[in-house]
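Asker: Following this line, the structures themselves.
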Structure P
Amino acid sequence: MNMEYVTLNNGVKMPMAGIGTFLLSPDEAEASVLSALQCGYRLIDTANAYVNEKAVGRAMKRSGLKREEIFLETKLWPSFYEQDDAVDKTLARLDTDYIDLLLIHQPAGNYIAGYRQMEKAYKEGKVRAIGLSNFNEAQIREILEICEVKPSVLQTEVHPYSQEKALKQFLAQEGMVIQAWYPLGHGDKALINEPLFTELAQKYGKSNVQIILRWHIQDGNIVIPGSKNAEHIRDNFDLFDFSLSDEEMAKIAAMDQKKRYYTSTPEMLDRYVQMVPPVDEQK
């Protein structure tokens with residue numbers, strides 16, 4: 001199985017498929033990450049706010065892989081943006097010397113201060129690449145105007161019902177790549193069971209989910225589906241032995257409805273700033 005990679009705007013190579021740990025308890029995250037690393041995954045996505053970074057660190061150690069074989073991604077939470085030791089504390093929880101990709105999790109609170117923290121960590125060699133999560137085009141432009149180190153990645157909601165074509169065009173102009181969370185539309189059965197995906201799954205001997213994840217990769221979206229189920233984890237990675245045709249890709253492109261499952265509001269962003277994840281109490 002040949003992993004496909006994308007080269008970020010600073011030359012760092014990032015795997016196109018990985019495991020997400022959103023909504024996983026520490027025990028679940030540790031088991032899922034270990035299982036993923038054992039079946040060939042090399043990209044792991046976590047966050048301060050998932051309160052499972054220590055578990056991810058343990059799974060990395062238990063895997064027996066060298067640290068440099070793993071691409072580790074995490075995100076700073078808004079209530080930590082102004083804390084000078086936010087990155088160091090994140091490194092300590094993950095029990096590692098460096099993070100491959102660090103993102104600002106939300107465009108909430110003093111995210112410029114958060115971005116400056118990431119730039120400093122980047123210059124100090126604690127982080128290999130930096131990026132943004134859940135930022136819209138106007139907010140990304142704001143960062144591009146003030147940054148010393150350009151963001152490499154935008155992590156946001158992308159799936160066949162919300163393909164973000166205009167945003168992706170803008171990101172391409174700025175040398176940034178997109179990473180999809182909710183790559184399966186929050187597990188929406190209507191999306192997953194679209195007749196087109198069923199037809200393609202039969203043609204290629206794959207599942208509907210694998211067809212959708214393959215579409216993402218060919219469309220340039222890095223994917224990080226999360227799962228606690230070892231079989232699903234294995235299947236979600238079995239994407240590199242077939243390709244969709246241009247015609248099939250065009251049919252999926254026509255499914256775009258600009259339908260999002262998550263919409264951020266100013267009230268939500270204010271709440272995020274107030275929310276302090278119990279990072280020190282985690283298992």
Structure Q
Amino acid sequence: MENINSVLLKAKKYLINNSIKSANIDSEILMCSVLKKNRDHLILNLSDKIDEDKINIFNQLVERRKKCEPIAYILKKKDFWKSTFYVDSNVLIPRPDTEILIEEILNNYNKNQKLSVLDIGTGSGCIIVSILKERKNFKGAAIDVCRNALNVAKYNAKIHQLENRIKFYKSSIDNFFKGKYDLIISNPPYINKFYLKYLERDVIGYEPNLALEGGIDGFTILDRVIKKSSRLLKIGGKMILEIGYDQKLKVCELLKKEKYFVNKIIKDYGNRDRCIICTKL
């Protein structure tokens with residue numbers, strides 16, 4: 001019977017030989033999943049024996065990763081902010097940079113405020129769920145054009161016990177007319193369709209194109225979100241948008257045309273422009 005370390009080393013070498021850059025950590029994460037143990041336990045018990053059934057399950061997961069399937073889709077989960085979310089190939093995998101939106105909202109609104117919040121293009125629901133877990137007096141609405149994505153968001157709201165505080169709607173932004181909101185948040189598709197082919201294989205091969213492509217210039221959905229949000233926001237309400245690193249100037253122009261005041265540009269962890277906070281005048 002092989003020990004854990006031996007099995008891990010084979011997997012790491014196999015993934016490295018197949019150009020998986022994160023082979024070491026990926027192998028360890030998959031092994032933790034099979035053993036149902038955390039990484040600390042794994043590292044401290046590498047000499048433990050592992051039975052054949054577990055090795056077979058592990059190797060099946062490694063084979064999927066070798067084909068560039070993202071770890072989050074293989075394990076059907078992703079950590080975001082302070083919680084773990086269910087994810088599958090119907091939704092974009094939550095990114096650490098998107099947590100900047102959560103930080104900014106928590107910095108701007110205290111725990112006693114009562115706000116109505118709309119999440120446009122909710123995907124997994126990780127943004128609206130994370131916000132409402134932190135702010136008990138907020139009420140949320142979330143829309144997505146994809147029914148399967150909306151089902152994922154509803155499931156995440158349920159497992160985090162927020163299904164009674166978030167209303168979900170299958171709708172495009174153009175066809176949504178329900179309510180007026182104090183705060184609108186959105187991480188819309190903003191990648192130029194001609195740039196998609198340059199994305200990592202993990203992304204372009206598995207994540208939903210609908211959540212990535214922003215049209216021929218990257219601004220098709222952003223423009224629609226900005227225009228419609230100006231009619232859904234209360235006067236004095238705020239919108240927080242995630243944008244591409246090179247889209248700040250054009251997005252600011254679009255916002256000013258719709259009578260928004262741009263309050264702040266926030267950089268991501270790589271020091272690139274990532275979020276815009278603006279106020280409806």
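No lab work stands behind these numbers, since they all come straight from the coordinates. Worth saying up front: this structure is predicted, and the values here are computed from it rather than measured. Cβ atoms are built from the backbone, for glycine too; each structure is taken alone.
Asker: Check the numbers for volume of the Cα convex hull per residue in Å³ across P, Q and tell me which is largest.
Answerer: Q
Asker: Let me ask you something else. If distance in nm of label points 7 Å out along Cα→Cβ at positions 246 and 270 comes out at 5.1 when worked out from the coordinates, which of P, Q was used?
Answerer: P
Asker: Comparing mean count of other Cβ atoms within 10 Å over residues 62-69 across P, Q, which is largest?
Answerer: Answer by largest value of mean count of other Cβ atoms within 10 Å over residues 62-69: Q.
Asker: While we're on this one: Out of P, Q, which has the highest value for distance in nm of label points 7 Å out along Cα→Cβ at positions 134 and 214?
Answerer: Evaluating distance in nm of label points 7 Å out along Cα→Cβ at positions 134 and 214 on every structure, the highest lands on P.
Asker: Identify which of structures P, Q gives the largest calculated value of relative contact order in percent (Cα under 8 Å, 6 or more apart).
Answerer: Between P, Q, the highest calculated value is found for P.
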